[in-house]
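Right after this note come the structures.
Taken together, the values in this text are just the output of simple stated rules run on the coordinates, not laboratory data. What you see is a predicted model, and the numbers here were worked out from it, not measured in a lab. Cβ atoms are built from the backbone, for glycine too; each structure is taken alone.
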Structure 1
Amino acid sequence: MKKAFLNHIKSQKNYAQHTLKAYQNDLDFLEVYLKDTFETELEYADSDMLRSWLVDMAEGHYARSTIQRKVSAAKSFYNFLNYREIIQSNPAKLIKVPGKEKKLPVFLTERQTGLLTSDEQFPDDFTGLRDRLIVELLYQTGMRRAELVGLKNQDINHAGGSVKITGKGNKQRIIPLNKNLLLLVNKYTSLKNDVCSQNTTDSFFVTRKGEAIYSKLVYRVVNHYLQQVSTATKKSPHVLRHTFATHMLNNGADINAVKEILGHSSLAATQVYTHNTIDKIKSIYKQAHPRA
């Protein structure tokens, strides 16, 4: 019946040749397992046999995406047999396929961020000061790249030491600026007024010509400086947002407060950053508990 199924999906479903080959390989794989383990044919498998197959793949360290594909092929095959009334029900129907692995966010260590924001990293001119402030604001506030590009002069509260950020859905949030960051903001603002005398935009961050900065420029700036301190493949502005959230939680910040600062609409989006905190707790537990 395997051949009939493959002919069916080729003629009725119009599947591409590489897809047909993948289905055949996956069913061949299952067929060998059933014969070797249970001495039964592909058509006679039951749900317990298929669950055993699933466990065997998981213990064999197959990628979850591979397991998902193989189980999907099995479900399609047994659906076909059920439709043809060769079997009474699909034994793979209730098999729970493992979810996709969640990729942990890339972030810098505290040592790396110290190197990233050190004085010697940046040229001593307007562009160097602006680029340093870009990096510092992204790391110290956790704002998104688009939010930084959209900052206006009036969003900076110099007297109150805070910045107003307009996020997704035009939702606004206020984030405090520490003393050193505020000094850097004031220094940049003063130099901008001197260097960019022809500045006509109300954008807070500008080019040397006085024009508003743009998203690709911010990416290039951050990517350049991250290359100096990190070997990670990903070197985008979002890495600094991940770093901000991870460092905040590692140092005891309340997760609800971090959620508000990041501008997340739900706590679930913030919880991805607790991964490193949990690792830290495990490490402390192993070191300190006598039964660990």
Structure 2
Amino acid sequence: MDAIPVTPAQPSIIPLWAEGEIDTAGWNYPEEIAFTTYGLKVIRNVVHPSLTVYLPDPAKATGTAVIVAPGGAYHFLAFEHEGIEVAHWLNAQGIAALMLKYRLVQTGDDFPQCVEAHLKDPQTMAAVVEPVFPLITADGCQAIRLVRARAAEWGIDPHRIGIMGFSAGGMLTLSVAHHYDSSSRPDFAAPIYPAPPPDAPIPQDAPPLFLLCAADDDMASAVTTRFYAAWRSAGHPVELHIYSKGGHGFGMNHKGLPSDSWIERFTEWLKAQGFLP
């Protein structure tokens, strides 16, 4: 591929897959910016997955890269406080950030009410989400593969490429940490208040895991503690942080709680694992 000039102020958006690599037949809803019932600005109906590339100032660049997967109940992407703001913070620490737009449940004119309806009906939610799980996992693995292929171009160490995801993006992160091949193995993975992934065995060379959530988030705290125990039992590096309060979906939003500084714990962990100087 030809080199694409990238600056922190003008991030480049690159397609995740080459034309014809994925089947988009039947994906008839246009991608758009929308708002949830709570006024959250989101992206819905991702048909053509992509990476938005945020590179740090070359003078500060560490060579480490993090793919960032926003959450959104598999129906949308909370791309600001779980995407762009995360990328900017990482850039300030000299870390390259690549925001991943992955495939989602298609939504029509009944958005956002359909999301609330699905969340209130676990059986319907499971039925509409299950078909996109393998697509989401494939997008996550392809993101690792693509960043590694273009690492030299972006000043990234190909052995320091990790993935971080929030909620549904945390499920994506855990799935990538289970289902990679030799070209798509993440060097580290950070599921933040993750949704539960489908069951799968832990690979023998599973990457180091950084897990974080709030105790008053019943769904994510159960998932987080389960995978901490599984990774530890399998003998793989793992670190766990559980804040007493914070709820679900806080991302980079400040609530005046200790969880506000969660991302600092992440960079401390990267240093301890040898992924940052």
Structure 3
Amino acid sequence: MSHKYAKMSTKGGTIMDDICGINAEAQVKQFLSLQPITSGEQVCPPNHFWGAGVRSHYLIHYVVSGKGVYYVGPNKFVVNAGQIFVVFPGTVIKYQADSADPWHYAWVSFTGDYAKEIFKKLKINIFNPIITVKDGDVFYDIIKKMPKQRDICLKDNLVFSSLLYSFMSLLCNNDDKPKHVNVYLQQAKNYIYSHYFEDISITQMADFLGISRKYLFAIFKTELNQSPKDFLINYRIDKACDFLRNKSLSIASVGYSVGYKDPLVFSKAFKLKTGLSPTEYRKTI
């Protein structure tokens, strides 16, 4: 570090260099593991979009009001007021304001390896890039206080960095992120509970929730260690076991009641899960 100050004159042991001096940018890059780049906000017109494209830095958007859609590769996410969506560098993305209720968002962009650790702690990634925050006004106020862009002035850069660290600290203390995932999970379960007897697909369920099939699969695997399809089949077989207690129902009727129009397909699925055919299971009751 001493070589950076070799040309600085001192008086009474105090560095006389201007705090906005020529080395400010280099000092920020060296000492800070999160480096803010720009900040701002925008009230978007209907259907306003960015992309598809790739960013070279991290970008956090906080949605102040309205809503829109965020695409990360093939995955689609509906983002509402009070939520944050994270853009990861090197990832193909697109985001678009709603046609009827376009979003107003505030953003901050930054670089730095420390961001990887933060998002890892938050379990935020390209499959789960949305955070539902509490006290959203606090997040919004922090962004509004940020300089619009990084400058050569060390003092302003330190203020910018301080606010960015405060913002990220609030994210780490935010308790609502797991609830966001759990909301999708519970809605998916409710959909199955209400439609298990119909000819439904996982794609239909994902479309109903406004998320991608891949993201829905990731939620079930992370939270329940099973796929949405397995959860649906298991629930159907559980219901079939209940219906088989009613001996006035034929095996075909039981299968039809839990979403299997073909009795042979039902019997095969039932035996795969229970080890018994529906007829054999009924005899054990």
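A few remarks follow.
- Source structure (of 1, 2, 3) for semi-axes √(5λ) of the Cα gyration tensor in Å, for residues 68-195 alone, computed value 28, 16, 11: 2
- For helix-only ellipticity at 222 nm (-39500 (n - 2.57) for each DSSP H run of 4 or more, over all residues; to 500) computed as -18000, the structure of 1, 2, 3 it came from: 1
- Entry that produces 2.2 once distance in nm of label points 7 Å out along Cα→Cβ at positions 84 and 260 is calculated, selected from 1, 2, 3: 2
- Distance in nm of label points 7 Å out along Cα→Cβ at positions 132 and 228 from the coordinates reads 1.0; which among 1, 2, 3: 1
- When FRET efficiency 1/(1 + (r/R0)^6) of positions 44 and 60 (r between Cβ atoms, R0 = 25 Å, to 0.05) is computed across structures 1, 2, 3, the figure 0.60 traces back to 1.
- Answer label among 1, 2, 3 for the case where Cα Rg over 2.2 N^0.38 Å, calculated from the coordinates, equals 1.42: 3
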